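Quick note: the coordinates plus some simple rules give every number you see, no bench work behind them. Worth saying up front: this structure is predicted, and the values here are computed from it rather than measured. Cβ atoms are built from the backbone, for glycine too; each structure is taken alone.
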Structure 1
Amino acid sequence: MKNNLLRVIAAAAFAAVILGLFLTRTYKYETSFYDVFDTYSTITVYARSRAEAESAAESVHTELVRLNMLFDKYNSYDGVNNLKTVNDNAGISPVTVDPSLVSLLQFSCEAYNNTCGAVNPAMGGVFEIWHDCREAALSSPENAALPDMDALKKAAVHSDISSLSINTAANTVYIGDKDVSLDVGAVAKGFAADRAGELLRDMGIRSAMLNLGGNVLTIGKKPDGSCWNIGIQDPKGEGTDIVVHSEDGSVVTSGDYQRYFELDGVRYNHIIDGKTLMPAVRYASVSVMSDRSAEADMLSTALFILPEDEGNKLADKYGVHIWRIYHDGTIDEYDPSPEELQQGRINK
């Protein structure tokens, strides 16, 4: 009788283990796309069923397409008031926009204040001049030429963030200066990645990774309990210099090797220093790890522009881990100490 009871208990325990494995089994779905934010993107999702994982990935892609239209300053879309609509109505009238665009512009204004102007969404006029030069050079090397400095200075006159008025109650945006153009390239991908993360969590996803062209966001750990591995690219294209382990966080890199053109052996990247109106040249790349992708996106741009001491003070305030790679290949890793985190930390 005793042996029979033990067999029953053992069988029940075995059945419980099998049932537990069945209930915790996850299915992986991975997809890539190139139709949002002008970059190659991938998303990996683990869920309780293949259909759930695929549905979650598709929902994220749909949301990213929507945000890409809202944040686009170059293209118009039927029935959508986006950033281009706001810029086109500068000095004319307020524009009613989606709350997501209002939130992004609010965050952009905060970024301007917190980075002492290193990230300035009102510098769209200057960015456009450099964008046109870069596109001309990429279309044909013989067209490579630097922008006229007088034209850059003229555009910089119209980069005052105070010309932007945001009415959160009415969801309207107005630019008082008709010559100011907004550009949210320093924060848009990070903001969109955070929204994608919220969407996945709301759908019950507990393990996922989204890579929006260098803006990487992770949710939870992998099903085997390990962290996600994020590689920080060698700016010289010789492999991976750094591997970062992430769980419920984001790693964003700004570098001079992604969008650039060359003239007379000199590389001109897309990250413009508002003080010089020229591409920032201190580092080959700067990577930031934060719990918010929008924050990491903004800070990677600001730290790419700022001198090391100013950048470290900003990292202290936000409490983020950073990696700088210099042009000679030297890697500098900076992690604020607990004492530094207590001094003037920015509320998140």
Structure 2
Amino acid sequence: MQQRNIVISFVHTFGIVLVVLGHSFYAYNQVYDHNYLWEWRSFAMPLFMFMSGYLLKYTTRAKNRPLGNMTIGDIGKFLLKKAKRLLIPYVVISSIVFFPKSYMSRYALHPVEMNFASYVDMLVHSDNNVVIYFWFLPALFVIFCIVSIGAYCLKRLGLKVPPLVFLVGLLLLNIAPVDWLAIDILSIGKALFYMLYFASGYYFCHYVNIERFIADHRGKVLCVTFLISVAVLFLPYNSFKSLLLAYNGIVMSFAIAHIYAKRMWSFLNPYLEASFAIYLFSWFPQVAVQQVLLSFVQVHWLLDTILAVVTGFFVPYFVWLLIMRYKHTRVGRVVAFLTGQ
């Protein structure tokens, strides 16, 4: 059990490393037209959605409480817990960022106006949020709403959808000629798009044989998936390429995690519990390094990228350490609550 917990935590942390890396190429993208490394790590958000579904199944099984057996009261408590974890940090941190970003819009990649309409717009429309990658938070909350309420309704109606049928249906939804990602009201479109990966993670945890195969052949799986991840980069972009990069990257991440756990490595252990905080707080140091600093100092893109990666990972980590240290104080409890810690 302990080894599996390490695998789960490692995959989360590995995913956040990829996210921080992906948000560190501002200077590079000003010089070059195509970024293969950014494209290679594009499976990061499918991985997060996959792990969210995986953890949902993992926790409900541990509590011996299937989703369909939840009462209306259980669903309310479940969604309230998710709202505290996801929506409160979304509103609080976005609000904190809104005022300095609107004041310093001349340095911003996506300028915003300082007025109430702009403030409401950036909370409702995820593509306009002052922290552009915060779309993940309301999208995941919408998915939890759909899954919990949907499971309840199916159970009460006496209906059971076979997993394969459900996944195929989501796959068809994913590759349909509809730009779901453009529907950015509360990230509903993104929730529909990424539901496929969430459901895949849920069933991946349920049917353990696939993960056992990855664990038993972790070295070979890593080599094969890494070679595929590089080869796929040279294919023309389409839905098939996006799906292949995503699922191949997910399998590769689990292979790396099982190698990490099997060899009892520990270099990422201090950060395993801080991945959510790193995701939330990395915007601040990365913007300071990539946009504000570059407006005053000209540095090579490689140095700027390295600074963005290092500060984007370690500054939020030290903020998380402070929150954890003072979490039991009155102010600490408030800060932890407002940031979902």
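Name the one structure among 1, 2 that Cα Rg over 2.2 N^0.38 Å of 1.15 was derived from. Kindly include the intermediate steps, with their values, before the conclusion.
Values: 1: 1.15; 2: 1.01.
Of the options listed, only 1 reproduces it.
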Next on the checklist: One of 1, 2 was used to compute percent of Cα pairs over 25 Å apart, for residues 193-304 alone, and the result was 29. Which label is that?
Outcome noted: 1
Item to check | Which of 1, 2 leads on distance in nm of label points 7 Å out along Cα→Cβ at positions 41 and 297, largest value | outcome: 2
Checklist outcome for this item: Output 14 (relative contact order in percent (Cα under 8 Å, 6 or more apart), calculated) maps, among 1, 2, to structure 1
Checklist entry - For mean count of other Cβ atoms within 10 Å over residues 121-128, which of 1, 2 scores largest? => result 1
Checklist outcome for this item: helix-only ellipticity at 222 nm (-39500 (n - 2.57) for each DSSP H run of 4 or more, over all residues; to 500) gets -12500 when computed on, of labels 1, 2, structure 1
